[in-house]
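Chemist: Read through the structures below before going on.
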Structure 1
Amino acid sequence: MPIAVPHDQADVVPAWFGPALETALAPIHALITGIEDRLIGVENRLTEVEDRLTEVEDRLTRVEENQRAMKRDLAISYNASAAEGHQFPFRVVSFPDGSDPVVDHGLPALVNTSVINRLSNTHTSTYYEKYILGDQYGNADATYDSKRFRIAVHIGCRVSILSSA
C-alpha cells in the first residue's frame, strides 16, 4: 500500500481485518466473560453475607434491648430491697430509651429517699417525663409530691416518701 493514500481511500478497511481482529480479541473476550461470571458469583455471595449480617444485627439489637431491660429490672429489684437507700444506695434506673439519668441528662442520682425528697420541681418534672410516668398515671392531678412518690415507686423504692408540706 502506498504511503500517500488519498483521503477517501484511507477509511477503507481490508476485508481480512475484521475476522483477524475478532480472532485476536477472542481470548481477551473469553477472559472478560469469565471475570464477569465470577463477579456475578461474588455479588451473589456478598448479598448472602449482607443478609446474614442484617440478621445478626437484628439479633444483636434484640439482645441489647433485653439486656437494658434486665439491667433496669435488676436495679429496680435491688432498690426494692435497699430500704431507704442510706446504708445501701439505690442503683440508677435508666430511662425507657436506655439513657442514663445522671450521665446523659445531668440529673441528680436518686441514691436514697433523702435525695428523692429534696428533688427540685424541675428535676422532679424531668424524671417524671423521662420515665414516661404521665402515660401511666396522667398529668392532670400530678402534684409535686405525687410525682416524687411515683418516681420513687418506679425506681423500686418501697418505703414512705415524706411530703414537702
Structure 2
Amino acid sequence: MQIESDHLAGIFVDVIPSILPPGSIFAAEDPLPRVYQDPLSPRRPIAMDIVDSNSSTCLKIPATGQPPEELSLRLDAYGPHESFSLGGKGIQCDESHVVAMTPLTDSCSGGYITCTLRAEGAEGCHVTCSLRPPVDPFTVLVYLRAFADIDALLCDVQF
C-alpha cells in the first residue's frame, strides 16, 4: 500500500523517515545539519536519502565524541511490517551500536519493546520487531552509533 504523505506533497511513499537529534525533529525533506553529511557528497542530506533506493545517498552516523554522538531516527512504515534492513558502510550490527524499538500496541503506559538484530554481511543489519498483531502504520525508533575512527554511513532502509 502506498500513501501520499502530507510532508511530501505529490510524492507517494510507504516509509516516512524523520531524524530526531536532541531537541529537534527533521522531517523527510528537511535539509539536515552537516554533521549527518556524507564526506563524499556535495549536497546536504535529507532523511529521504535512506529510503530512496539509491545506495549512493547516505547519512553519516556521528562518531562517539562528535555531538550528537548518534543518528536517531523514526521510521513510519505503512503496511503490516515487522522487520527491515539497514544497509551502509561501517555499520556495526550489535546492541552497542544499533538500538531499535517500537511502541507496544496494547499498552496505555507508552511502553516500548526492543527489536532483535541480525548481521547481514559485513556492513548490514536486519532488524525484527515482533508485534502481535502487526500494526499499520508500523513505527520504529532507531539509534545508530559509530566508533570514533570509522566513517559510518546509513544508506538504505528496506522494508
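Chemist: Given a value of 28 for relative contact order in percent (Cα under 8 Å, 6 or more apart), calculated from one of 1, 2, which structure does it belong to?
Modeler: Working: 1: 19; 2: 28.
Here the read-out was taken from 2.
Chemist: Moving on to the next point. Identify which of structures 1, 2 gives the largest calculated value of distance in nm of label points 7 Å out along Cα→Cβ at positions 66 and 146. Write out the running numbers ahead of the final one.
Modeler: On the way: 1: 3.8; 2: 0.5.
Comparing 1, 2, the top value of distance in nm of label points 7 Å out along Cα→Cβ at positions 66 and 146 belongs to 1.
Chemist: Who wins on mean projected area of the Cα convex hull in nm² among 1, 2, i.e. which is largest?
Modeler: Working: 1: 22.1; 2: 9.5.
When mean projected area of the Cα convex hull in nm² is calculated for 1, 2, structure 1 comes out on top.
Chemist: Compute distance in nm of label points 7 Å out along Cα→Cβ at positions 26 and 138 for each of 1, 2 and report the one that scores greatest. Write out the running numbers ahead of the final one.
Modeler: Numbers: 1: 8.9; 2: 2.5.
Max of distance in nm of label points 7 Å out along Cα→Cβ at positions 26 and 138: 1.
Chemist: Follow-up. A value of -20000 was derived for helix-only ellipticity at 222 nm (-39500 (n - 2.57) for each DSSP H run of 4 or more, over all residues; to 500); which structure in 1, 2 was it taken from?
Modeler: Numbers: 1: -20000; 2: 0.
That value comes from structure 1.
Chemist: Name the one structure among 1, 2 that mean count of other Cβ atoms within 10 Å over residues 34-41 of 10.1 was derived from. Walk me through the intermediate numbers first.
Modeler: Details: 1: 10.1; 2: 14.9.
It must be structure 1, since only it matches.
Chemist: Another question, if that's okay. For which of the structures 1, 2 does the calculation of distance in nm of label points 7 Å out along Cα→Cβ at positions 98 and 122 return 2.9? Mind dumping the intermediate values first?
Modeler: Values: 1: 2.9; 2: 1.6.
Comparing all candidates, it corresponds to 1.
Chemist: As an exercise: FRET efficiency 1/(1 + (r/R0)^6) of positions 18 and 90 (r between Cβ atoms, R0 = 35 Å, to 0.05), calculated from one structure in 1, 2, equals 0.00. Which structure is it? Mind dumping the intermediate values first?
Modeler: Working: 1: 0.00; 2: 0.95.
Only one of 1, 2 returns 0.00 for FRET efficiency 1/(1 + (r/R0)^6) of positions 18 and 90 (r between Cβ atoms, R0 = 35 Å, to 0.05), namely 1.
Chemist: Work out the source of 2.3 here, i.e. which of 1, 2 gives that when distance in nm of label points 7 Å out along Cα→Cβ at positions 114 and 130 is computed. Don't skip to the end; give the middle numbers.
Modeler: Details: 1: 2.3; 2: 1.5.
The read-out was computed on structure 1.
Readers should treat all values here as calculations from the given coordinates under stated rules, not as data from a laboratory. Note that the coordinates shown come from a computational prediction; the quantities given were computed from them, not determined experimentally. Cβ atoms are built from the backbone, for glycine too; each structure is taken alone.
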